[in-house]
Structure 1
Amino acid sequence: MSGHANVSPVLAIPGADPKLYNHDLAPVAPAGRTWGVFDIFAMWMSDVHSVGGYTFAASLFFLGLTGWEVLLAMAIGITAVYFLMNLIGGPSLKYGTPFPVVARMSFGVMGANLAASLRGIVGIVWYGVQTFFASKAVQVLVLTFYPAAEALTHSSFLGLSALGWFSFLFMWLFQLLIFLNGMETIRKFIDFCGPAVYLVMFALAIWILAQTGLSSLSLQLGPGGEGSAIGQMANAAMLIVAYFAALLLNFGDFARFAENERAMKVGNFLGLPVNFIVFAIITVIVTAGTVKVFGEAIMDPVSIVERIGNPWVVALGAVTFIVATMGINIVANFVSPAYDISNLYPEKIDFRRGGLITSILSVLVCPWIFVSSPQAITIFVGVFGAALGPMFGIMIADYYLVKRQHVVLEDLYTMSKDGSLHFQGGWNRRALIALAIAGSISIGLSLLGAYGVIIHVGDWGWLIGATLGALLYTALMRSLKAPSLSRSSATA
């Protein structure tokens, strides 16, 4: 990204090792901190306002709880996410560094590559999956206005039709052109995405209400469930925390650009508790209305606009879906792998090249084959999702309990053995031990539960992993003697 017009000013680190430093991994200078409250708010709108987010929000109202119990569980879950996001954003806000550099604080200057790689793999796979979902909307758009393209759906190559390949590669290239312009263009794009999707969702809700009247304003979509309502509400709240698990690691990639702590916290408050609950209520109004209008509950907004029958409404719905998918792909699946891959080889790979590699790898995943295999998704989510919790717990425990929010900035970019973050050859073995033990338990519980071997822990696996990771890491680090931590504890 160096030399590109769309580059944020950064702080120069004298003597920084090129193995650990480039323009995109360097701390953002005060002049580069341009993200205000609205930008952070819009980032969360882009993350939540996707078809996946819509379906997820609607599904919570089918858990067998009353509508008000679901709303209360949502409020608890999303408020927990809000506080956790503020915690993980703290070090990036203070030092201006992205997630892979913050990971060096706990895992060591080289050990951070392991943490970044795990998060990067998750991002790359879901980037491909979301691009494929968006390409299906492109396909709907083409067939709506050019029905003769149906002929291109009869032959297939590697499991995808000619029209499917055209739609996927169009979406892939369209995203890439925006993403490679850098974080400032990304900021402007997501400022547009979230509000644009809201406009269409409000329009859809108004259309539904016009068809059904106020009688559709029911928050009760599913039949009453069995068992303790409190237990089900707790599960629903944890489901929300697990939904945000990936961003609970790399929110710092965005927080580093925030103007100040107030901008981050107010933006997070508007974007998480407020926005998530408002979006969920709109989702319920629309989903409940489809029961009366179409005779069944439709949880896919693209299917709703398709059934309206007007080609221009279908076009609007498809374009909105494309924009929404690009929004969540930026926030959740592109920025993190781009930084994570850059962190592996900073001398040769900057943010733009990392993003290009992310895009190429996302095609090699063949996401259309991946999403057709529920077993593959279950294993992937079980293994990688359960590993994210322990990493979060370790990083939070390290920064707030072990280092007391004090780190030597220069030590994040040095391979010197005297550096407080060098540990053993650049690897903090205590962090790796904590990650291995907590991750094994978390992944084991998740997979054994999924296959019915033991009681299914559901989405509590993330909390179990995060708590275990934090406790194990804190206990192991207590045995670490000075001088390794003396410099960091003495320096603000």
Structure 2
Amino acid sequence: MQLFKKGMKFPTAFTILFIITILAIGLTWIVPAGSYAKLTYSAADHEFSIVNPVGDVSTILATQESLNELNVNIEIDKFVDGTIRKAIAIPDTYERLPQSPKTLMDVAVSMVQGTIDGADIIVFILVLGGTIGVISRTGAFSAGLMALSHKTKGREFLFVALVSVLMGLGGTTCGLEEEAVAFYPILVPIFLALGFDSIVCVGAIFLAGSMGTAFSTINPFSVVIASNAAGISFTEGLDIRFFGFVVGITTVILYLRWYCKKIKADPSFSYTYEDRHSFRARFIKEEDSSADLTFTLRRKIILFLFAMAFPIMIWGVSMGGWWFPEMAASFLTIAIIIMFISGLSEKDSVEAFTQGASELVGVALIIGIARGVNLVLEEGMISDTILAYASGLVSGMHGSLFIIAQMFVFFFLGLIVPSSSGLAVLAMPIMAPLADTVGIPRDIVVSAYNWGQYAMLFLAPTGLVLVTLQMLDISYDKWLKFVFPMVLFLLGFGGLLLVAQVMML
């Protein structure tokens, strides 16, 4: 028995998602099917298309009066200017439908279809991997890390804190989430060179960025679209969200500081200590003793070009209307420029690109499989049923109990709909009006949505967690051990802020 226990290992990300897909299929047999009517804006015709629960489509003129008649308390301008692009759930239209159960035959189909649906982000990840491969072949990374290790001696944690602040700012302002995968290949070797482990890497990038997104201030993909879907301005509640952001990022940095001190004093304290050699070999290629690690002007230019890709990407997403195709194109352009100035032969450049891309194929497939789970829930017609039940559960509650219940409803819905914008347009038109019945401002419901959903997205296998862990080769159980205190903090601190706002009314 002892030998069996020693040989046991936590399942990989692929197995976890496979099991979750089967569970989702099981739910389509148990949870009653149903749907809300959905509203979509057509810019070409300046019309609203309404798809009723049974799938019939009708159109009406896109006016504010039409929205008012449908009890959709959203300004027409938010549809016209493209702020709200996804289908909106229309309040009070939920209907039970004939059961639409999925079968085990749908497991493979959902995985394939999810991969097709996630093609944009998958191409982005493969291009990113190829770009990293070319830069690694030039020796620029190794030379740069060697120079950095000399300059940061004794001040290693300052780099961790700086990355955490920058990722947090990216999260709170422009929703840096999927885009964060671009930072791992460049930042992880730096963390390793400074003596930290894989948990610190994911903590400073994913955890800090997600904490920033949880306390979104002007993030267009969560708080702005949620506020618009709730029929209010995103500036309502901005002060309390900013205060929460400062406390949240400070807490993340202090938590990372505690962890870093522990592993510096005793490396075996690391939650991923037994994987340290394989992790280091994965991200830091051993150079032979004859390798030239001089940080030449050419290598500096190569790293500068690569570094410039990130502010360009952030500008494109927040200001230029970019999404993954444009981001992939920008990285591919930089990769081509680097190929020309690298001094590598044409054959070496192409081989380096393809090898780098191949190393991220597993990460790309995880994205497709995770999306397949959501497809099962949507096609099984149970996502709206869960939303309808949740809204009925909190309806009629009063005061502080109502808003805490809202936060936990969004916490649970974050597992079903692991997309900030997707959950906002689906749930907010249904949940926000409930606040009116108990005399609570809708901006407090928006905060409950932010803090509840993101507490779940720290954990949800259907979100970005498994993508991140696959990229860093960290098992899910080790991540849970590290992140659970932060989940409790977000729910506890967020709950206190919500109750405080209600009591001050």
Structure 3
Amino acid sequence: MEAPSAALIQGEFRLSHLQLKDETARLAHCFQEQGLRTVASLLDNGAAWVLLDRALAQAGLVHVPLPVFFTPQQMAHALMACGADALITAPALASQWPEAPASPLPVGRDALVLLRLAGRAVPMPAGTRKITFTSGTTGNPKGVCLSGEAMDRVAQGLVQALAPLDIRRHLCALPLAVLLENIAGVMAPLAHGAECVVSPLAELGLQGSSRFDPAVFHAAVLQHAPNSLILLPQMLRAWSGWLAATDQRAPTGLRMVAVGGAAVGARLIQDARSVGIPAYEGYGLSEGASVQTLNLPGADRPGSAGKALPHARLRVDAHGQIHVAGSLMSGYLGDQPFNSAPAHEWWATGDVGHLDAEGFLHVRGRLRHVLITAFGRNVSPEWVETALRSDPTVAQAVVFGEAQPALSAVIWPLRPDTSDTQLQAAVQTANASLPDYARIGHWVRASAEFSPATGMATPNGRPQRQAIQDHHANALALAADSDISRTTP
């Protein structure tokens, strides 16, 4: 139940708690009259996205949010896999489906288009209310089926954990189609009775999945004066670096800047706090309906992902794999039988790490990425990559070393004028913080940025490890030979 103070804001457009309730009910009735079943959306951030999401849930339909950074092929795969019988989008994007019957759909202040698709009903877990597609590291995204109850548990867990901060205004800085912002940035603040500010992503300096302008973002933060934000590590790095370079500080009204989606590291948290950003690392996954752990004021350990939130339980098995329980998905779309698990059962996340004596979770990386060196030592490359990215000269780094006597790295600098000498110093600094078996023996400068355009990242910005290794194989081999020549008597 939302408090009467809850409100949805986009520019000058504002919907009070009662107006939100009325508009949601109107849309839900409209969808029920049209006999819809599974509705996909392809929309920029805005009030219309939130209204649509709430109305579909109230109507008992399945919502399939498509990230705007998905490729046409990924969108086609997702629409076919979920059997969507409708797609709601902006008129400018509707032309991508010229054969689909279209009808106008006013939502809030926006004139959207509802396209009727020929999708057939597909099997999915009972009670599915949302299907979130994760692009991962493969071409076709995987659909995670979530119940309303699982998502509500996460939202209520966040409300409980963040209550002492009394967040009154949240600014959505990530795409709403990303589950983390959907639940932690909309559902939780509105449930707490806060104002939720939703602006088109370009107004926040975000383009696609990985282009970010910290100056534009800072101006938006000053304009909207939020108490809370959710950022990806690279956004936090760019913003804190820009503030330091321009001798500015974050607004004092910020109380919580949650950071997740990838490894963060203690150095980045400390750098952000030095310019006034109250940054706190968390951890979650789509299969657990988003966030599971979070550092908080008074329960904070930089370098960790925090303690379990009220809705979540954690354990780590003998192989170091993290398991979660409490708000699990209903299953993967298309699985027969479904990989469903009631809230009292556990889900093996595929991530490796450990819980310390005080219950803080330390995540090392993905189990499938763990490599074994020629000396038989297991190393999570994400652990080493986080150490490398902690240096302000390094934007991106990918580490290799399977069956090799020493680890190697491909590094992309934060600035094009960064010298190899500076990057070598960054490697030495990282090595000093790592045990000998996890240190970088040789490295090469990347030939291009790790991005979807270069083929070295997925559409959501995750590095394509094999593509990066293949692209730099000759350079890595030469670097290895040079390293051997320097160390051989």
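Quick note: the coordinates plus some simple rules give every number you see, no bench work behind them. Source: prediction; values computed, not measured. Cβ atoms are built from the backbone, for glycine too; each structure is taken alone.
The table below lists the values:
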{"item": "Which of 1, 2, 3 yields 12, 31, 32, 20, 6 [P(r) over Cα pairs in 10 Å bins from 0, in percent, for residues 193-296 alone, calculated]", "result": "1"}
{"item": "Structure from which 11 was derived, relative contact order in percent (Cα under 8 Å, 6 or more apart), options 1, 2, 3", "result": "3"}
{"item": "Which of 1, 2, 3 leads on distance in nm of label points 7 Å out along Cα→Cβ at positions 33 and 169, largest value", "result": "2"}
